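Peer 1: Some structures to go through are shown next.
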Structure P
């Protein structure tokens, strides 16, 4: 997720998402959940998640912490950009 927030809401959004990280990381199938802010623009954030399977991700999207994340989206200046990709496995 790529997010843009106003400088007035930056701390609130950062605290909301940071408070969810441990919970998300403990979900079955979560390989990675990291939160970053832009070096050139501190009002730009990125939430990067990696899941073992689409099924695990779908279960997470029904969880309470995902609902909290969705609620935090009201702090954004504009709708977030969600980029989804599936890794290709080669043998």
Structure Q
């Protein structure tokens, strides 16, 4: 049998905290307008902020650790704005 490669990734949750699905309407599409994408990112559950930073941005892990610490003292809305700007 020919050698095979396996790539494994964390699942990105949708805007309702469930598995992202176009059928459920809880997805964020790459072809959405910047404004629509920003609004959808702001709708994600607070518990998904750090996983989104890890999976959807190019920010290094040290900075994400700092953001996680900041999240404990800051309003989640402010951190989501940072996330949304980074993704959009």
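Peer 1: Assuming 0.99 is Rg/Rh (Cα atoms, Kirkwood Rh) as calculated from a single structure, say which of P, Q it is.
Peer 2: So the calculation was done on P.
Peer 1: Something else about it: With relative contact order in percent (Cα under 8 Å, 6 or more apart) as the yardstick, tell me which of P, Q scores highest.
Peer 2: On the way: P: 40; Q: 28.
Largest calculated value belongs to P.
Peer 1: Which structure, out of P, Q, was distance in nm of label points 7 Å out along Cα→Cβ at positions 33 and 57 calculated from, if the result is 1.5?
Peer 2: P
Peer 1: Rank structures P, Q by mean count of other Cβ atoms within 10 Å over residues 1-8 and report only the one at the top, that is, the highest.
Peer 2: Ranking P, Q on mean count of other Cβ atoms within 10 Å over residues 1-8, first place is P.
Peer 1: Assuming -10500 is helix-only ellipticity at 222 nm (-39500 (n - 2.57) for each DSSP H run of 4 or more, over all residues; to 500) as calculated from a single structure, say which of P, Q it is.
Peer 2: Structure of origin is P.
Read-outs: derived from the displayed coordinates by stated rules, not from any lab. These numbers come from a predicted model, not from an experiment. Cβ atoms are built from the backbone, for glycine too; each structure is taken alone.
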